[in-house]
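Participant: I've put the structures underneath this note.
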Structure 1
Amino acid sequence: MKRDTAAQQRVDAVNQRMARDWRNWGLMPLAACAILVLAITHGAGPNPEANDEILQRSFQAVLAVSAILFLVAFWLDGRWTNAENLAKRIWLAAGGDRFTPTSTQLAAQDALAFANTLNSVKTLTFTGCAIGIAAVIGSLFGLGFAHGLQLLLMAVSYQLFVLSRHPYYSEILQLAASGELVVTAPEPEKRK
């Protein structure tokens, strides 16, 4: 029972850290970016020297970079926090290539799940911050408030995605800490 209590305390500590990091490195920088976009574009419309085509292409470029960041972070999150991938890594670290590990041996390797999850949360959170910074940079180059607002809305939706992943991360960590995150056996092929 002592292991379960210690494991739950570790999971709770990571949950608190994820929430704190999301607030400090996700929401607060995003709010700062919104204030900067508003300050930069206050009273100024789009750059009067640039024609509509240049503004549109500039916005498309900034939007494309933001979208690429968004997709790369999704992909990394899927690789790092996929339950099956984590279970395989834990199983191998516990000696699964030589024998069948017990749940206690699997639980002893839970640090892999904790490290991968925290790395993923940091990457996702900083990516959301980078999308907010792209809105500021676009505003500095004369894209105007409407375009900056669109990028900020993308960053907000991204940060909400990050927050929506926290329960999944918590579940994965609880399974890993209890030694219940196991590799699923492949189903036998049926002969016809």
Structure 2
Amino acid sequence: MKSFGTPEVPIRCSAIPTLIRCPARVILEVLDMTPRTSGKAADTGTAAHFAVSQFHTGATVKEAVAAMKLAAADFPFADIEEAESLFLAYSADSRNQVPVAHVEKKVYLTLDPHPWDKTGTPIHVEGTMDQCRLEQGVYRVWDYKTGSPGGWEMLHEYAYQLAAYTLATRQTLGIDAHPGGIIRGKG
């Protein structure tokens, strides 16, 4: 565990909600003592994310769906029909028919250690930021979620993750990014 949060074993932005809820689970995953397997829900979300990224990098809705179906082997447990339905709802929402400055971008964050940390080692965090939109001259980081919890629950569950993506976007891209919010795929 001495390497947790180092460049070799960075903290994943997407693991922050679990780290807050159940630190032991994250430790077990880092130590490879519990399997990190994908499942239907995770792969369906990944497939929907893929179509969204295609859409925001210039594909039409039809082309994004076709690209997702062509890449279906990358999401072996996905319900492709459900992923398509999630994406079609996303692309039909006028709030998402906007240019996106950065999509599915790898971002990195280095934090100074706490003053009490005797190691003095910086903390390394990384992840893949879903979207950074330029809205009225302000860069805003948005995170697309396909899970079924309600909006209030999602916002509170993923606020720290969104904050990490925002800070990492600032550091990686050198822009003054701010939190945008959670884009809820269901409902």
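Participant: Thinking of 1, 2, which structure, once FRET efficiency 1/(1 + (r/R0)^6) of positions 94 and 142 (r between Cβ atoms, R0 = 30 Å, to 0.05) is computed, gives back 1.00?
Facilitator: Details: 1: 0.00; 2: 1.00.
It was calculated from structure 2.
Participant: If you work out percent of Cα pairs over 24 Å apart, for residues 38-149 alone for 1, 2, which one comes out largest?
Facilitator: Values: 1: 49; 2: 36.
Largest one: structure 1.
Participant: Further question on the same structure: 1, 2: which one has mean count of other Cβ atoms within 10 Å over residues 70-77, as calculated, at 12.9? Before the final figure, lay out each step's value.
Facilitator: Values: 1: 15.9; 2: 12.9.
It traces back to 2.
Participant: A further question follows. For relative contact order in percent (Cα under 8 Å, 6 or more apart), the calculated result is 23, so let me know which of 1, 2 that is. It would help to have the intermediate numbers written out before the result.
Facilitator: Numbers: 1: 39; 2: 23.
The read-out comes from structure 2.
Participant: Kindly point out which one of 1, 2 the value -13000 was derived from, the read-out being helix-only ellipticity at 222 nm (-39500 (n - 2.57) for each DSSP H run of 4 or more, over all residues; to 500). Don't jump to the answer; show the numbers that get you there.
Facilitator: Numbers: 1: -26000; 2: -13000.
Structure 2 accounts for this read-out.
Participant: Something else now. Which one of 1, 2 has FRET efficiency 1/(1 + (r/R0)^6) of positions 86 and 110 (r between Cβ atoms, R0 = 30 Å, to 0.05), as calculated from the coordinates, equal to 0.30? Display every interim value, and only then the final one.
Facilitator: Numbers: 1: 1.00; 2: 0.30.
It must be structure 2, since only it matches.
All of the numbers you see were taken from the coordinates with simple rules; none came from a lab. Quick caveat, the model's predicted, so the values are computed rather than measured. Cβ atoms are built from the backbone, for glycine too; each structure is taken alone.
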